[in-house]
Structure I
Amino acid sequence: MKFKILFLFLMVPLFYLKAQNKVNDYLNVPGPIDINRKEYNLVWSSHPNENYFKQEYLHPKEDIHRYNSMVLIDFVKGNFTLKDAIDQKVTELEEKKKTNPVVNYKILEKGDEYILDFIISQNSEDGSEILIAERNVYRYKLINDVKNKGILLFAVSERGYKQNMDTFFTNLKNNSSQLIEIVGNYKLPEIKIK
């Protein structure tokens, strides 16, 4: 059960469909979220089981199905270690890497937190071109308060599409540490499950 819950928590936001009308702030995070002088509003949330909460935030001019940048806040209740979360995500990325040369990642430690910086992509059927590239910076923190013990994930996801792929990768090459610093220095919200 532990790994099933963690697997849900670690699912990559790339290419999944969402169908939900009502958006609930399950984690009671005051919004909008302001990152790098850009505001993100809660646009989608899910609480698929009693231990897992997922919330996604976009800039008002962005579309959830074709965004340029998104903020994610996930929380999974339970007795987990950050090593469990990182190891499972790395295993998933290593598996993807076998068939997709774009997949890449690095792990950084920040005190008692971890940052996982990774790139994934959706390629054409013949593999000749990248249709969507996605860079994610995931920040994992262990929450140990009595009511809400578990792992908090705070993340920023950025995408490049076929039309702007060169610009996306050029920006990534020239500013690779900037997003890590932004996510790493962000004051994490306190989670208060309703």
Structure II
Amino acid sequence: MGKDIKSFPLPDIDSTYDNTSGIPREIFEEASIEINIDDVALLESLNYEQRAAYNEIMTAIDTDHGGLFFVDGPGGTGKIFLYRALLAKVHSQNKLAVAAATSGVAASIMPSGRTAHSRFKIPLTIDEGGCCTFTKQSGTAKLLQTLSLIIWDKASMTKWQAVEALDNSLRDIMDLPELPFGGKTIVFGGDFRQVLPVVRRGSRA
């Protein structure tokens, strides 16, 4: 089209990754995230309810027992605030954590956030009993195996089959089929007040 690629604001190619290191690119990218000093300081600003949730989740991470949590609250009550504090704390302990969201807009305001479909390789069309599309030997699987924390925001607006797919895949790659999400510490977040009620066999009206 007669244009130069330099005229477009594309990100620079990351040449720091070494293919011969034996470390999957996915793990390398997550381990390379710089800790935001402002996010580390958020711990001191948590209110009583945020602090209670923070302590409960961090206990599950520190004891490595895993746990399944749902952070519920109307928009603007500080759920992202809590997520940022959790991610900063986990990263400061040299552990890996990822943040995902059901929508791209919600993912864009999370530190290194990505959509859940992108992060977990969830199929766009999925049925009951489905799984994510990554293989057990893939970089995504190896990343998920090493994670100490997974945050999934706006989980209340996704299909339950998508959550089930992640559950099935984590049970498989962790070789812990009896534990929910393979024993990982998972924090779901959302606001069911923003989800329209479903009328069984109802018309569009």
Practice prompt. Given a value of -7000 for helix-only ellipticity at 222 nm (-39500 (n - 2.57) for each DSSP H run of 4 or more, over all residues; to 500), point me to the structure among I, II it was derived from.
Written response: I
Discussion item. With mean count of other Cβ atoms within 10 Å over residues 131-138 as the yardstick, tell me which of I, II scores highest.
Written reply: I
Discussion item. Quick check: 10.9 is what I get for mean count of other Cβ atoms within 10 Å over residues 59-66, calculated from one of I, II. Which structure matches?
Written reply: I
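None of the figures in this text is laboratory data; all of them are computed from the coordinates on show. Small disclaimer: the values here were computed from a predicted structure and weren't measured. Cβ atoms are built from the backbone, for glycine too; each structure is taken alone.
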